[in-house]
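Visitor: Alright, structures below, take your time with them.
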Structure P
Amino acid sequence: METADCVVVGAGVVGLAVARTLAIAGREVLVVEAEQRTGEHTSSRNSEVIHAGLYYKKGSLRQRLFPRAPDLLYAYCADHGVPYRRLGKLVVARSAEEAHRLRQHMEHAIEAGVRDLEWLEPHEAQKLEPNLVCHAAYHSPWSGIVDSHALMLAYRAELEANGGEVVLRAPVTGGAITSQGIDIKVDGSEATTLRCKTLVNCAGHGAPPLARAIANFPTSTVPHSYFRRGVYFSVTGRPFTRLIYPIHGPGGMDIHAVVDLAGNVRFGPDMQWVDRLDYSVDPARAEAFYRSIREFWPGLADGALSPAYAGIRPKITGPDEPAADFVIQGPADHGIPNLVNLFGIESPGLTASLAIGEYVTDLLGLAAPIVTRPAHAAE
């Protein structure tokens, strides 16, 4: 049996951020990843948006990670040469009723610590984005975009510079809590059992099944897992220069416009519950996109949308249940020393990745390193 100090399962953006933070804090970190590349699932199939923290319920873990999370990320990107742009977001109301809710939404974000928000009347919003039609909007200048792949490369490089290692094609299939440590079974070309002092489960979609597969772990603390797919469609031309987010309707998420670092625009995601990881994009879903997008961009021409890609959120509540907060369980939650589980880390996991790294390090009783200078110094 081989031994290891600290094992992080999952080399997505959150797993790599946690691993680099633990390595800088002085741990010998090994990251094991089932796929042949880092960030193969959620981390590479999202909008790459840097969120300012506008939407999160007061007192939730998501809300407590903000507004520090984007500050850390912007400063990190500036210091490590990761491409990003703080281009801003317009959150828009499409009716008088939505405008009332939008005002409340903006006030909630201000109370949560989000700064520099500006209310816009329709003509003011259209001055910023001429193709936009809305009843009202507010501007979030601290929202932006980032190259998620470059970010993961930077995290990995820093992890390795601090003595850490990433092993790919190494799925963890189970394990056991023992009196000598935590044993995990690692398959792949060289199957082995690792005995580690510390285990951090950042397996994304696979995090709940992995926790259940560890013998002597209290499975009553493990949530169920669900898959919610969202697809994106791209458009020719560049109708917007900022992120455009309609305020959520009664059913939750609405289609929004995302700008990438090249200035190209795509729309999404929509919402569909599925029973497996399936990243196909049905072109027929474009019909609903046209209807939704034309509520704030009436000029969208027929035939302008093309299928782009799909992503699947690692949900821990189902379609008939209230949305769940991030769940990050440490020893105080489940009673097992030196074990941390991360469940349901979907949006804004990319934005919060460094802040989550700090949070996990704190749960393990380690002093989190100072990540970088404040974000405003990076501008």
Structure Q
Amino acid sequence: MINVLTVVGARPQFIKAAAVFQALVECGEVTEILLHTGQHYDRLLSEVLFEDLHLAEPKYNLQVGSGSHGVQTARMLQGIEEVLVAEKPDGVLVYGDTNSTLAGALAAAKLHIPVAHVEAGLRSYNRLMAEETNRIVADHISDLLFCPTERACWNLKQEGITSNVHWVGDVMYDTLLRVRDFALSRSDVMDRLHLSPGAYALATVHRAENTDGDGRLLAIVAALELINRTLPVVFPVHPRTKKMLSQALNGNHSHLALTLAEPVGYLEMVALESQAAVIITDSGGVQKEALWNGVPCVTVRSETEWPETVSAGANILAGSNTQKIVESVFEMTGRPRPAPTDTFGDGRAAHHIAKHLVTAWKKRQ
């Protein structure tokens, strides 16, 4: 049996890990040890996801919580190293581009333990984003690189990474296909929020570039207020965003022409995404889920690591300019709904990953 330590810490990573976990179980040749760094510690961003996706409870939870990049990553490195020394896995599996990804890859590489990176090769080409640094470092120290798109493989080739690179498709697509119908039938979120299909905009904002300083968050919220006059806006507020918005408004939300909703679980989010008229977001995962659900998207960033969504005509990059966001939303709602695309694979990315992982790491035993 191959022993794999999986490192997760943020909501999108739980979604990706759930699909791969199931594929590894089905292959029957892998024992997986799950380590949760505790980077996301809000119950709706972590515990509920484990329940919704039937993901096994983590054997380890480092409970690192929030903090500066240096403090948070250092705590993770220390905790992950201790687990690696105790468990002696055959390899480490990391996902995406968070501090948990970086810490997991670094800790393993320092101990000469093979690293597999799921969602390798993404590039926004904006080095001001912490996520971009995390992606690049993780890719360059990984032994197996699983790319969600052909463009991601090309990005790696441009950086001289060509060995053990595999285009497998997107594991988030696997999960969405598996849960979408169930999410719609199970969730009462539409009734609870008094929503009609196709008659609201869904907004999510959480990235540091939009929440920390220089007025971007208020500019985006101003756009949401203007849109809300014509098209009701549902805005589940990420804990980080809620904190930063409260600071920007000096704790006074009462004058906002916008209702702030509590965070929702993954299945409820899938239901809301699939029935929205348009999605406004700075999340990479939500950009893709919009396309897969056939819902137009406006991204409140100036670049994206998922340019395939823009090429498909399903996404517009609007930055944080209030007027540009408003104009883009009504432009997108006037377009035909995006068509499905095979750019992100065949819905079996997790099975392809399991097959490559077993083949590569079995040889090392």
Structure R
Amino acid sequence: MNNGILIQTAHASAPEAQDEFLRWVRHSPWADWLVGSAKSDPGCHQTHYQLSSEGRALLMPGENTLNIRHGIHLKGADPEQALMDEILLGLLSSPYPQIFPSHEELLSHIRVRKFIAQAAQSTSLKFDTRAVDRPMSHWSYDETLGFTLKPSRSLIEALRLATQPAFSGSEYAFSCYRASEYVILLGIAQEAQISNPLLFENLHHQWQIKAIASGAFHDTFLVEHGSLDDPIPMLHYIPGDRVWFRNPDPRSSNVSGYEGSWVIYMGAGLFSNFWDCASPFSLDKKCVEVFHWRDGAYLDDAGVWCMDEEKVAKHVAQSLADPHQLQSILLDMKKYREPSGVYQQGGCIDATRESPRLLRPGTCDIVLRDI
């Protein structure tokens, strides 16, 4: 049981949630490839689900999940249902065990990934690592507390206003790391509103007191799988994953904000573009963009490293149009990244994936620091 989904409880799951899950699978176009087993010991009940070897070979050959949506089994399906099916297929083919304490928690996890992927699809911002910029109708700023929620304001509405121009009519300034946090928090808040009202209420209280950000955000809301010693397969992504692309060039990584790029995998082979949601990245295009940061880096008159984005875009367009140049770049970039501080022969692909913690009442492991 070292891959796929493992429901591990002190007793059998509530039949309603298990029945809902099994009805979904049995009506799916890939139902024949689901392999399930159950095992009961004193004090422990386990249900294991995974894709058969035939299903894995057909849907994701070579551990490549990027083309699942384009396969005949999901092609033409309702976009939201196709996204949820893609998430479940990613979990069923996971190279490490996706462990949940109940079928209810599994269903919540699938939904929160869906919400995160959908939020990423609508997020479009201005890139600025230093600006203090949010819709002040909903947010207050303090250098110590960060951006906090104003009284009587909805956290979901505030997050949408800050990140989605279709909702607010404006684009606000973010770093890619902070943008990923807002997108993830929005997805968690949406699922908490459905399945854990106390967590939903506490998220509001937390953000009225103090923002959780950076390393504290990671520790509070996310679980990280994989390592440089035991990496996730390079082409295995599940919608809702937070992913880092490392800049392997020591010179251009001196530019603030260009040490790497944090994105959300949105499904259908696409990664978020927080600066232009209408132009999401394929894996190849993201690798090429990060590669050409080296061509846009320069020192200004004050001796500060800066980035010429127009120059980067020009180089990216040229490389994408030249098959030989493109192949050469991808050979360099489609390798696992090296450890921090090492710049020798590594690529831009991270060894890990980050995804949300448990959310359901009784099993939620999100601990808010100021509540």
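Visitor: Starting from the value -11500: which structure in P, Q, R was helix-only ellipticity at 222 nm (-39500 (n - 2.57) for each DSSP H run of 4 or more, over all residues; to 500) calculated from?
Guide: Only structure R yields this read-out.
Visitor: Given structures P, Q, R, which gives the highest value for distance in nm of label points 7 Å out along Cα→Cβ at positions 146 and 202?
Guide: Top value of distance in nm of label points 7 Å out along Cα→Cβ at positions 146 and 202 goes to structure Q.
Bear in mind that the values in this text are calculations on the coordinates, not laboratory data. The model shown is predicted, which means the values in this text are computed figures rather than measured ones. Cβ atoms are built from the backbone, for glycine too; each structure is taken alone.
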